[in-house]
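Structures incoming, each one as C-alpha cells.
We did not get these values from a lab; they are worked out from the coordinates using the rules stated. Bear in mind the structure is a predicted one, so any value in this text is a computation, not a measurement.
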Structure I
Amino acid sequence: MESVIDKINAQYKKKAVVDVRSGDSVKVSQKIRERGKERIQVFEGLVIRTSRKKSHTSNFTVRRIASGIGVEKTFFIHSPNVLKVEVTKRSKVRRNYLTYMRQLTGKSARLMGVDFDKEKVNIIHDEEVEAEEEKLKEAAEKAHEEKEKKQAEKKAKEEVKAEEALAKHAEKQSE
C-alpha cells in the first residue's frame with residue numbers, strides 16, 4: 001500500500017531519466033534565472049557521488065576543475081531546473097563515493113574508460129523539457145533580433161547625421 005507522501009512524490013518525478021553512475025563524465029544542462037531572464041547553463045564534469053536512486057530526491061554531485069580550482073555542484077535528477085543530463089564517458093570504478101578524486105590532480109586523476117552505447121544511455125524524450133528548451137531558444141532569438149534592429153536604427157540615424165554634416169560642410173566650402 002502506497003502512502004500519501006509517495007503518491008504526491010510520484011507526481012513530481014520525471015517519467016524517464018538518464019542512468020547516472022559514479023565515475024561518469026556528464027554534461028548537465030541547467031536552467032538559470034537571473035533578474036527575470038532565463039538561460040541554459042551547461043556544467044560538465046565527473047560524477048563523484050550518487051544517492052537515493054529510486055527516490056524523487058535522488059541526486060548526484062559533479063566535480064570539475066575551473067581555472068585551477070575544484071568546483072562541485074549537486075543536482076537533483078527530478079528537478080525541473082535540470083533540463084538534460086548527457087553521459088559523455090563511462091569509467092570503471094569500485095566505489096559509489098569518489099571523494100578521493102578531490103586530492104588527485106593531473107594524470108593521477110584519470111579513470112579507466114569503459115565502452116558503452118551513448119545513444120542507448122542518453123536518449124530520453126521528455127516533451128516538456130524539449131518545449132521548455134525551444135521556448136528559451138525562441139526568446140533568446142527574439143531578444144537578439146530586437147537588439148540587431150535597434151543597432152540598425154541607430155546606425156541609420158548616424159548615417160543621416162553624417163550626410164547632413166557633409167552637406168553643411170559642402171555649403172560652407174562653396175561660400
Structure II
Amino acid sequence: MLIRLILLLTCVPLVELFVLLQVHGWMAQRLGSTMATMVTIGSILVTGVLGAVLARQQSLSVFRSISQRFRGGGIPGPELVDAALVLVGSALLLTPGFLTDAGGFALLLPPTRKLCRERLVRWFQERIRRGDIRFHGGFSQQGGPRPYDRPDVVDVPPHLDKDVKD
C-alpha cells in the first residue's frame with residue numbers, strides 16, 4: 001500500500017507536467033510562445049476557480065441530501081458515498097493539471113459522480129463477497145470476557161447474593 005501511495009504521489013505530478021508541456025508546445029506552434037504560456041496558465045486558473053465554485057455547490061447539495069435523509073428517518077448510504085466522492089473530486093481540483101482537473105470535474109458533476117458511485121459500490125460488494133474485506137465487531141465472537149495477560153488481575157466467577165433483591 002505504501003509503495004502504491006509513493007508511486008501515485010510521484011507519477012501523477014510527472015504525468016501532469018508532461019501533459020502541461022505537451023499542451024503548451026501544441027499551443028506555442030499555433031499562438032506563439034508568450035501567448036501559449038498565458039493561455040496555459042489562464043486555463044489552470046480558470047479550471048481552479050470553476051472547480052472551487054462547483055465543489056462548494058456540490059458539497060452543499062450533498063449536505064442537504066444527507067440532512068433530508070436523516071430528517072426522514074433514513075440512513076444516508078448513497079449520500080455519504082457522494083460526500084466522499086465530492087471530497088476526492090475537490091482534492092483533485094486543487095492539484096494543478098488537466099488530467100486531475102478532468103477527474104475532479106467527473107467526481108463533482110452529478111451524472112458522472114452517480115456512475116462512479118455505482119461502480120465503487122459494486123467494487124466494494126465484490127470485495128466483501130470474495131472475503132477480501134472483513135468487518136469485525138467490538139465484541140469477542142465467542143462471547144464472555146476476554147482473558148487477561150496481566151498477573152495483577154484476578155478473574156473471579158460471578159455469583160448471586162441471595163440476600164440482595166432486584
Structure III
Amino acid sequence: SLARFCLRNGVQTFIVSWRNPTKSQREWGLTTYIEALKEAIEVVLSITGSKDLNLLGACSGGITTATLVGHYVASGEKKVNAFTQLVSVLDFELNTQVALFADEKTLEAAKRRSYQSGVLEGKDMAKVFAWMRPNDLIWNYWVNNYLLGNQPPAFDILYWNNDTTRLP
C-alpha cells in the first residue's frame with residue numbers, strides 16, 4: 001500500500017478515511033467533511049510541530065481536499081505545502097455519455113430518493129461510474145457474457161468500482 005511505502009521510507013504519515021454514512025448522517029454535506037478535515041490538519045500540525053503539510057486526496061476525498069485547499073489559498077492560509085490527487089473528478093460538467101440520462105428532472109428525482117433513504121448508495125454511484133465508460137464497463141460485458149455466454153475476464157476497474165461507499 002502507499003501508506004506502507006511511505007512509512008518504510010521514513011515519511012511520517014497520517015490518514016483520514018471517509019466514514020461510510022448511514023441514514024442518521026443524512027444532513028451531512030461537504031462542509032461537514034471539510035470541517036473534520038480542517039480539524040485533522042490542525043491535529044497533524046500540532047503533533048509534528050510543522051507549519052505546513054503535504055496532502056493526498058483520493059476519490060471523493062480528493063474533492064473534499066481540493067475544496068479545502070482552495071479555501072486555504074483564497075484565505076491566505078499557508079497550511080499546505082503540496083497537494084496530490086488520485087482518481088478525483090473535479091470537472092463536473094456533464095459532457096459525457098452519462099449526461100444523456102442526466103437532465104434536471106432526473107437529478108432532482110435522484111436527490112429526493114437519496115434524501116428519503118438517508119444516503120446515496122454506493123451501488124448507485126457505481127452504476128453512474130460505469131456509464132462514464134460504457135464500452136468498457138457495460139456493453140463489453142453485455143456482449144461477452146450475455147450474448148456469447150463467456151465468463152467475464154478479470155478487470156481491475158470493476159473490482160475498484162465494486163468497493164463502494166455511501167454519501168449522505
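What to note about this one:
- Parent structure of the calculated result 42, 24, 20, given that Cα extents along the principal axes in Å, for residues 78-133 alone is the read-out and I, II, III the choices: I
- Sorting I, II, III by percent of Cα pairs over 28 Å apart from high to low puts II first, with the largest value.
- Origin of the value 18, where relative contact order in percent (Cα under 8 Å, 6 or more apart) was derived from one of I, II, III: II
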